[in-house]
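Have a look at these structures, which come just after this line.
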Structure I
Amino acid sequence: MKKTLAGLGKFNKIIAISLPVVLSILLVRMQSLAHRELSPQECRVKKWDIPVPLTAEKQKAPLIQRIPITCCQGDTSCFDEVLYKQITDKKALMRAIARSLQYLQTANAAVAYQNYHVAGITRDRVLKSLKRFRELLLKTNSATELHQAIEREFVLYQSVGKDTKGSVLFTAYYEPLYAARRVPTTEYRYPVYRLPPDFNSWPKPHPTREELEGADGLQGAQGKLRGLELFWFRDRLEPYLAQIQGSARLQLPDGTQTTIGYAGNTAYNYKSIGRELIDDGKLPLEGVTMPIILDYFQKHPQELNIYIPRDRSFVFFQENHGQPAQGSINVPLTAERSIATDKSLMPPGALALIRASIPFVNPTGKMEERIISRYVLDQDTGGAIKGAGRVDYFLGTGKLAGDRAGVTVSNGQLFYLLLKSNN
């Protein structure tokens with residue numbers, strides 16, 4: 001349930017989406033960090049692409065069935081090795097699996113899979129596949145052993161991507177942490193709002209952002225938002241970024257924390273203020289990242305009143321009392337183990353394998369990009385995450401997660417793991 005800033009990620013929750021993106025593609029055609037090369041030539045990206053040209057009929061399908069990728073010797077990026085190096089990572093994946101299993105047994109899941117358009121993918125098969133994967137995760141002792149078991153028992157359904165060859169654009173989002181107040185002060189003046197109780201009766205077109213809160217973000221009490229203030233922030237940009245992300249964790253003055261999550265949105269498409277800055281010549285066409293956008297507004301805070309109103313969409317929140325950020329399938333998201341995709345195309349709650357370049361902070365404190373393979377659960381969506389060629393990767397809560405999300409953009413591959421039909 002989130003957007004992205006310059007393409008920022010996922011947002012526009014015209015459907016009941018949930019938390020994902022955040023500043024994820026805020027970037028616009030942002031150049032990624034230097035990729036670490038894989039070992040031998042044959043072990044590089046090509047083997048992860050869809051192996052044969054697609055027929056015109058298959059090009060229309062979002063997923064194509066294929067056998068699992070055989071890993072080359074010495075190609076550690078082929079495996080999700082971290083699962084067997086850090087017990088916390090395996091526990092996190094198990095937690096994410098449990099949440100998807102919980103969803104898959106609901107009436108909502110039954111409805112979602114009733115008319116799913118990819119032959120062979122049913123709720124029952126997704127459920128059985130996830131349970132078997134959990135068994136293998138518990139009984140195997142290495143990433144290699146797990147991969148070999150998957151080769152024996154599973155098939156992959158690969159996203160055709162944005163080019164029908166399997167290339168998928170990856171961005172990332174996170175849950176920001178902000179200082180906030182329950183009552184306004186001279187310092188904390190910028191609110192986020194509850195969903196109006198009569199929202200369903202609002203005529204369309206809905207009021208724009210500027211009509212709701214004014215160009216300066218301080219006029220909400222003069223109109224439809226009067227009395228709906230939920231929390232107040234010190235910086236104009238913070239409640240706006242919370243809307244982009246779809247959720248936030250709040251630090252209160254008594255030392256406690258609470259959380260807010262998506263409750264609804266007006267019927268407008270999200271417009272990236274990063275893209276607007278580029279179009280106005282305020283930022284260069286290439287290399288724009290979220291940190292660059294934030295730095296621009298730190299130097300020119302008065303321009304927030306120009307650019308934020310250009311995004312006519314508006315998001316409402318509810319207090320979640322410390323509960324983790326939730327995805328569009330109404331289960332909590334798990335850092336590094338939840339993704340957001342276009343839920344009109346991809347199977348909700350399903351087990352997936354992603355392969356992409358993701359930034360990490362190295363021991364010296366610098367950001368470096370590594371090609372990784374990760375088992376994840378498809379638990380979220382977003383208005384800016386459209387088509388078979390987009391994935392938004394949830395990186396967790398706080399500044400470090402935000403720093404990483406702000407520079408995440410790379411092309412990779414997306415696969416869904418399903419038991420062979422005779423299993």
Structure II
Amino acid sequence: MKNTLRQVFHSSKFVVGFVIFVAILVTMFVYPLINPGNPLEMIGVGTFARPGTYVSLYDATKTPTETFRLADADDKRLASQLSAEDRVAMVEWFTAAGIDVEGLDISDTDALLDMWRANYDASVKPKGMTNAKRNYYKRLNSAIEQVSAADTLIITDKDAETGELVEQGRVTKTDYVNVGQVTNVKTLPLGTDNFGRDVLKELVSAAGTSIVIGLLAGLVATLIGLTLGLLSGYVGGFVDDIIVFITNLFTVIPGFVLLILISYSIGQEQRGAAVVALVIGLTSWTWTCRSVRSQVISLRNRDHVNLSKLSGHSLVRIILTDILPYIASYVVMAFILQVSSGILAEAQLSLLGLGPKTTEVPTLGLMMNWAMLYSAHTNGSWWAYFPVILTITLISFSLNLMNTGLDQVFNPTLRD
């Protein structure tokens with residue numbers, strides 16, 4: 001056993017896959033300790049908040065301030081006010097007004113604003129421009145002037161007795177607060193999803209659930225395939241014919257189509273994670289059975305097996321002690337592939353809306369389904385789906401890399 005493990009961990013492919021998979025498992029166990037709570041808790045009122053650190057404005061106004069005079073502060077404020085659409089619209093106004101814009105870089109905020117201040121005139125009515133468009137330019141110009149001119153924002157509150165607005169405080173352009181002193185600060189490395197939920201917390205929980213589903217599905221499929229393959233390959237005869245007939249029947253019917261039909265017939269309320277794993281396992285055992293059967297057929301007439309028969313050993317003992325140990329490495333590799341296939345099958349089912357119940361636990365497939373339903377891929381909310389795709393890829397890649405490494409260790413024809 002020691003020598004076998006030594007050979008396994010000398011395989012670079014197995015080690016790389018093993019390290020990636022263990023890193024994912026460690027993250028699943030450690031991150032909930034750092035950021036505890038329900039992964040399906042809706043902390044955001046809006047949808048698809050961008051990744052970053054969010055500071056409570058209410059608490060920030062009540063936090064002690066320091067004065068800083070940063071040279072580029074006003075430039076950054078102005079640059080943040082001008083969206084890409086605004087910059088293009090400014091160039092359109094220049095063109096409509098007959099102003100030469102050759103060589104103008106709209107990403108250069110200073111040059112763009114200098115040209116705007118020098119040429120914009122609200123009274124000018126470029127030919128073909130609608131009144132609504134002219135009003136848009138007036139509002140844009142007003143916003144630019146306000147950012148440039150306003151030095152102080154006044155915070156007011158309504159007096160309970162008189163109903164008049166009473167000044168509560170002032171915020172100037174040079175006031176800054178230390179984020180560490182603000183009472184409520186929330187860092188969202190992957191932002192929020194369409195329901196306002198922390199994507200990173202949800203992703204860690206979803207990865208754990210999907211791996212559990214893959215393990216359960218792989219265990220069920222491997223046990224069924226191994227049991228039927230051992231019986232079919234060793235017993236032969238009528239038993240072999242029956243098992244081969246059933247296996248061929250399941251092989252003819254596309255496995256994923258069968259999986260869809262069974263999942264649909266169960267119904268949404270009954271589809272928990274364990275049920276989905278069981279369904280995946282029950283529809284993906286056929287290739288394991290066929291492979292194990294072919295391995296057993298090549299072993300059943302070996303000398304040690306014939307010796308056990310002559311010694312009067314039972315069928316179960318012969319299979320467990322004289323045949324199974326010789327295909328154990330192959331069974332382990334089959335199990336790893338079944339786990340990977342189970343995770344991918346769950347993702348495919350959930351993407352079609354046939355995965356586990358959406359109100360219980362998140363899965364990687366469900367996260368993809370939610371992102372697709374709320375058009376994350378079309379509105380630029382990459383953080384809602386890309387990390388999910390990357391996680392599925394890493395899990396499948398690590399498992400398949402481990403399987404390739406094991407194959408190189410146990411298959412003499414693949415050794416260097």
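Laboratory data are not the source of any read-out in this text; all were calculated from the coordinates shown. Just so it is clear, the model here is predicted, and its values are computed rather than measured. Cβ atoms are built from the backbone, for glycine too; each structure is taken alone.
Suppose you compute Cα Rg over 2.2 N^0.38 Å, for residues 98-169 alone for every structure in I, II: which one lands on 1.68? Computing Cα Rg over 2.2 N^0.38 Å, for residues 98-169 alone on every structure in I, II gives 1.68 only for II.
Between structures I, II, the calculation of Kirkwood radius over Cα pairs in Å, for residues 74-193 alone yields its largest number for I.
Here helix-only ellipticity at 222 nm (-39500 (n - 2.57) for each DSSP H run of 4 or more, over all residues; to 500) was calculated and came to -19500; which of the structures I, II was it taken from? Can you show the working numbers first?
Numbers: I: -7000; II: -19500.
Only structure II yields this read-out.
Source structure of the calculated read-out (distance in nm of label points 7 Å out along Cα→Cβ at positions 226 and 402, 3.3) within I, II: I. Distance in nm of label points 7 Å out along Cα→Cβ at positions 122 and 298 was computed and gave 8.6; which structure, I, II, did it come from? Only structure II yields this read-out. Match the computed value 0.50 of FRET efficiency 1/(1 + (r/R0)^6) of positions 154 and 378 (r between Cβ atoms, R0 = 41 Å, to 0.05) to one of the structures I, II, and report its label. Considering all the candidates, the number was obtained from II. Using distance in nm of label points 7 Å out along Cα→Cβ at positions 178 and 330 as the calculated read-out, with 2.7 as its value, let me know the right label among I, II. Only structure I yields this read-out.
Among the shown structures I, II, from which was the value 63, 48, 46 of Cα extents along the principal axes in Å calculated?
On the way: I: 63, 48, 46; II: 106, 51, 49.
It must be structure I, since only it matches.
Calculated for structures I, II, relative contact order in percent (Cα under 8 Å, 6 or more apart) is largest in I.
Between structures I, II, the calculation of distance in nm of label points 7 Å out along Cα→Cβ at positions 82 and 218 yields its largest number for II.
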